[in-house]
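What follows is calculated from the coordinates using simple rules that are stated; it is not laboratory data. Predicted, not measured: the structure shown is a model, and the values here were computed from it. Cβ atoms are built from the backbone, for glycine too; each structure is taken alone.
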Structure I
Amino acid sequence: MRARRSELQEESVSSECAFTGRLINVRVDTVRLPSGRTTTREVVEHRGAVAIVPMLDHRQVALVKQYRRPADKVLLEIPAGTLDADESPEACAQRELTEETGYRAGRMLPLYRTYLAPGYSTEMLHCFLALDLTPATGRPDLDEQIEVQVIGLEEAEAMAVRGEIEDAKTLCGLLMARLALERAAAGTP
C-alpha cells in the first residue's frame, strides 16, 4: 500500500549554504521526519541540464568523447550541457548540440526528463532527440576538449551492452531514441 504524501513529507527546519560554485551550490538542510526525529540532508543545487541524441539519419548517431575528471577517464557520451540562467531546455539543447558537434537540429523532440540523483541533487536533465541535422558553426567551451564520433545506433547499443558506454544519460538517451524511432517508423505516437 502506498503512503500518502503527507506521511512521507519531510518538514524543513533550517538550511545553511556550505559552498557556492560556478556550476553548483551545496547546502545542508535540517529536516524533521514524519516520525518527529530531526536529521540533516546534504543537497547539491544545480540549475538543470540537457542531453541530446543527435541522429544523422535513422542509423547513425553523433557521440562525443571527452575526459571526465570525476571518472578520471575518457567517456563516450551523447552531447550535453548545463542550462544558462533563464534559458529554455530546447534552446540550451540547440546551443550545446552546435557547440559540441558542429550540427544544428531541424527538429528537436523531447525524449524524457529525469532527476539524475534525487537523493542528493536538484539537477533535472531534459533529453532530446535531434533530427534533420545540418552543419553549423560551433565550438566547445574553452574548458572542453571534445572529439565527435559518428557510429551506428546498433553499434552504440552493442557498446552499451559490453559496458563500453558508462554514462547513464547516454544509456537512457540511446534507449529512448531507439524507442522513439521505432514508434515513428511504425506510425505510432
Structure II
Amino acid sequence: MDEEQAIQLLKKHATDDKSFRKVLAHSKAVQKTALEAAERIKARNPDVPIDIEFIRTACILHDIGRFAHPPGDGSVKHGVAGAELLRKEGLDERYARVCERHLGAGIPKEEIENKGLPLPAKDYVPETIEERIIAYADNLTAGEGTVSSEQVVKRFTEEIDQDAGNRVKRLHDDIEGMMR
C-alpha cells in the first residue's frame, strides 16, 4: 500500500466529502510531523530501523475510524473501529495496530477495565518505533495545527488523569530524546 492507495481507501470509507477532507487534512499534518521526527531520529540513530514509507502511509490511515466515531462521545472507539476496518480490507496487520494504538500514549488494559471504557479489554499501547512516532505526531497535531508537548501533557492530565498525562510525557520525552 502506498500513500495514494491509502488516500483512496480513506475516501472510500468517508461518510461525506467534508469529513473526508477534514480527516485527510489532519492526517497529512500528522504525517508531516511524523516524517520529520522519523528523519531526525534516523539521522541521529542510524542503527535504529525505521520504516519511513510505512509511516508515510500509516499516518494517512490512522484516523480512518473517525468516520464511524467522530470527536465527542464514543470517540475513544475510533482506533479500534479503524483497525477492524483495515483488517476487513485485508491490509497488513501493522496498519491496524497503528489505528488501535495511536490514542495518546496508548490505553492499557487496566485503564479500560478500571474506567469501564467501551473497548475490548486488551492493551492498546504503541510498541514499535513507527507506532510510537505516529502517536507522538498525532498528539502534537490539533486539526491541522500544532500544539506543544506541554499542552498535550496538560490536556491528557486534565481530560483523563495523571497516569495518562504521565504516559504521554514519557512517550514525548522518549521520542524527543531520540531526536537530539
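Quick look at the numbers
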| read-out | value |
| --- | --- |
| Read-out Rg and Dmax of the Cα atoms in Å, computed value 15.3, 43, structure in I, II | II |
| Entry that produces 0.40 once FRET efficiency 1/(1 + (r/R0)^6) of positions 107 and 163 (r between Cβ atoms, R0 = 30 Å, to 0.05) is calculated, selected from I, II | I |
| Winner on mean count of other Cβ atoms within 10 Å over residues 59-66 once structures I, II are ranked, highest first | II |
| Distance in nm of label points 7 Å out along Cα→Cβ at positions 27 and 155 - highest-scoring structure of I, II | I |
| Distance in nm of label points 7 Å out along Cα→Cβ at positions 147 and 171 - highest-scoring structure of I, II | I |
| Parent structure of the calculated result -20500, given that helix-only ellipticity at 222 nm (-39500 (n - 2.57) for each DSSP H run of 4 or more, over all residues; to 500) is the read-out and I, II the choices | II |
| Of the structures I, II, the one that -0.77, -1.01 was derived from, the read-out being log10 I(q)/I(0) by the Debye sum over Cα atoms at q = 0.19, 0.24 Å⁻¹, for residues 11-82 alone | II |
| Which entry (I, II) yields the derived value 5.7 for distance in nm of label points 7 Å out along Cα→Cβ at positions 35 and 139 | I |
| Value 107, calculated as volume of the Cα convex hull per residue in Å³, for residues 67-130 alone, assigned to which of I, II | I |
